[in-house]
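Here, each number is a calculation from the coordinates, and none is a lab measurement. Predicted model only: the values in this text are computed from it and were never measured. Cβ atoms are built from the backbone, for glycine too; each structure is taken alone.
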Structure P
Amino acid sequence: MSGRVAISGSKNAALPILAASLLTTGRCHLTNMPDIDDVNVMLKILADLGSQIKRPHRHEIIIATPKIRLSTPNPQLVQRLRASILLAGALIARTGQCRLFHPGGCVIGRRPIDTHLEAFRQLGVALRQEDNYYQLTTKQLRGRQIFLDEVSVTATENAVMAACLARGKTTITPAACEPHVVDLCLFLQKMGYQISGAGNHTIVITTNNKQLSTINIEHRLISDEVETGTLAAAALITKGKITLDNAPVDNLASIIHKLRQFGGRLSIKKPSLIVEYTEPLTAAGVQVDTWPRLPTDLQPVLTVLATQSRGTSLIHDWMYERRLGYIDELVKMGASITLCDPHRAIVAGPTKLSGGQIISPDIRAFLLFTLHYGQTYCH
């Protein structure tokens with residue numbers, strides 16, 4: 001794979017920022033918006049809730065929500081989008097209630113929402129569980145010190161959004177530090193909310209007047225580091241050379257380091273990243289973790305890269321017990337992989353992979369399957 005590609009805006013920034021648009025009655029003008037199905041589903045949900053949406057360009061959205069008609073996101077749409085859970089924090093803050101149906105998403109593990117619910121409880125939200133949804137209500141959100149049971153990105157984002165209209169000071173720890181969390185906090189700061197500490201493990205939200213923002217905002221989303229890493233790895237797998245424009249080069253340190261360990265030649269010419277295959281690729285261990293280490297979303301891509309690298313690579317993903325669910329399909333294609341347990345696999349390479357009919361539960365693994373190995377049918 002060779003050529004030049006412009007990296008899209010970050011999906012992981014777009015979805016919480018769209019949810020956070022509910023926290024102002026003003027107009028939000030968003031650019032560098034990724035043109036993907038998840039964004040389209042979120043926009044449909046927001047339109048049902050009362051948002052007024054214009055799309056002058058496929059990477060540009062203007063959204064305003066002067067009034068909210070409903071506090072229950074469409075359950076059919078919620079089931080299509082894991083990130084729909086991010087609407088809960090904004091809806092609770094603005095309306096004092098939300099009926100939260102169980103969200104959907106890729107099948108990569110259990111992904112419970114307990115951390116979100118506990119954060120809401122600590123802010124003064126009453127929870128009632130029914131068969132397939134939670135009813136969340138509050139008369140007054142109260143700022144306080146919130147301790148998260150895990151360093152969860154979406155739970156951090158939900159807690160930040162809810163705390164924007166809580167009374168008093170809220171401290172969230174241990175908060176997620178990912179670039180898209182920082183981008184959300186910057187967006188909320190533009191609305192006038194007082195947030196400090198984004199990018200660290202403690203975020204503080206101070207609310208003096210508990211008033212809903214009325215500010216009009218312009219905001220350019222950060223670019224997608226996962227898309228950048230996926231295309232960079234694909235260039236190495238296919239023995240190509242690619243220039244990635246609009247790349248978030250300041251957020252790529254762990255990814256660039258790992259691809260260089262595999263033997264790739266990478267150079268930065270801001271805002272572009274140039275990736276070139278060099279022979280031979282060599283095995284490298286892959287251990288994903290929270291920011292600033294390797295993101296779990298890139299683990300499947302790096303596993304495929306390991307199949308084309310000389311030596312033995314240990315793949316370790318402690319976050320999701322089914323993230324390695326695609327391994328059997330890679331083995332069908334000719335990969336030499338030993339699945340040690342639900343979180344670890346040993347890859348021996350290089351091996352020649354061949355096309356075939358496969359079932360891929362992971363979207364990034366699916367991309368690499370279809371990219372490289374002849375005629376492949378993915379389900």
Structure Q
Amino acid sequence: MILEKKLPVVQPIVDGYSHYGSVFSIIATNGTSYIPWFLSRFSQLYCQPAKNFFINMDEPNWFPDKTNFCPFLDVNLVDKGLINKMGSTIIDSIIELINNNYYLFMVVEQKHIPGSYGFNKYSFPHDIMIYGYNLNREILYIADNFSGKYQFSECSFTQFDLAYHTLDKARDRLDSKICLLKNRSDRFEEFDLMRVVDSIYGYWKSSSPEQRSSNWSSAFDGCVKGIESYEVVKEYLNLLSKGEVKYDIRPFHSLWEHKKIMIMRLEYMQRNGLLKTDHTILNSYKNIEQMSLILRNLILKYNLTQDHSILTRMSSEVDKIVFDEHKIIPAILNNIQNPEYKKDNKVFGLQMDHKLRWSLS
């Protein structure tokens with residue numbers, strides 16, 4: 001009998017929302033093979049109206065609604081009812097799945113999960129990932145954004161059983177399903193230059209992000225896209241000052257992550273001859289990243305002090321970011337080049353030749 005099993009996890013490269021943290025904590029265990037795929041995405045921003053404030057990167061419903069979102073994972077959405085029948089208890093079923101190298105991602109009532117915002121205080125249905133167990137200690141190894149930071153933790157079998165069975169089904173965003181994730185360590189994906197060009201252009205113009213894929217871009221219907229997302233940020237700050245919305249750091253953390261990823265992308269492209277070496281571009285975007293970090297830190301400070309002048313300052317910082325990005329993004333696009341055309345130094349620029357297409361995989 002196996003008494004303990006922990007599937008591999010590492011601290012994720014992106015963790016503003018728990019679904020990102022869970023995915024990247026798994027696939028990064030294979031080293032850096034996922035980086036070209038990762039940097040081909042996450043150029044776009046989208047958000048929902050300010051009273052339901054939510055800012056994210058890449059595609060709406062990216063995970064877990066779509067099972068083919070990541071080539072480095074086998075993903076299956078299974079009804080909880082089927083999982084329940086695997087063993088005499090939900091704990092038995094979880095152990096069986098982990099023994100078969102499946103990570104589990106589901107919604108539970110985190111009022112019963114140590115470290116949760118709602119632990120022993122109030123109802124808090126939220127995602128959780130399970131990546132291991134210990135029979136002697138009768139615990140599960142779990143991961144989530146506990147108290148605002150993606151962390152690896154543990155809970156007892158009893159606590160999890162209660163969290164699982166007391167969840168209000170109407171508040172399960174996965175519709176009573178469990179997402180089973182299995183690592184695919186044998187995969188490699190090339191950097192998708194055309195996708196990057198489209199996404200950055202779409203971000204700049206606040207348009208459908210992938211000009212060459214009407215099917216994919218239709219997922220953004222009803223969302224505010226690209227740089228226009230910052231207008232929603234300013235509206236959220238205004239509503240927050242009036243007490244009409246709740247404090248939430250996650251969107252501001254995601255904005256900062258968006259800039260960090262852009263810097264990683266620019267550095268990768270320069271190293272691989274896909275972007276003309278121009279330190280001005282890189283340094284300018286590093287300044288934008290620092291402004292985004294200031295935004296994130298200011299919202300933390302506001303939550304501690306309730307000083308409304310901080311929100312006014314944040315709105316001004318948002319305007320600076322928008323102004324600077326409108327200057328630097330055309331320069332980025334005009335310096336992207338395809339190494340296949342190095343002889344004549346052909347660049348993509350802003351012409352956007354729509355006859356070219358990128359892969360949807």
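Tabulated values for the structure
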{"read-out": "Identity of the structure behind -13000 (criterion: helix-only ellipticity at 222 nm (-39500 (n - 2.57) for each DSSP H run of 4 or more, over all residues; to 500), calculated), options P, Q", "value": "Q"}
{"read-out": "Origin of the value 63, 38, 27, where Cα extents along the principal axes in Å, for residues 114-289 alone was derived from one of P, Q", "value": "P"}
{"read-out": "Label whose coordinates, when distance in nm of label points 7 Å out along Cα→Cβ at positions 58 and 242 is calculated, return 1.8 (choices P, Q)", "value": "P"}
{"read-out": "Test item: relative contact order in percent (Cα under 8 Å, 6 or more apart) calculated as 15, pick one of P, Q", "value": "P"}
{"read-out": "With distance in nm of label points 7 Å out along Cα→Cβ at positions 2 and 162 derived as 5.3, matching label from P, Q", "value": "P"}
{"read-out": "Given 37, 26, 17 for semi-axes √(5λ) of the Cα gyration tensor in Å, calculated: source structure among P, Q", "value": "Q"}
{"read-out": "Which of P, Q leads on distance in nm of label points 7 Å out along Cα→Cβ at positions 250 and 322, largest value", "value": "P"}
{"read-out": "Given 23, 12, 11 for semi-axes √(5λ) of the Cα gyration tensor in Å, for residues 186-233 alone, calculated: source structure among P, Q", "value": "Q"}
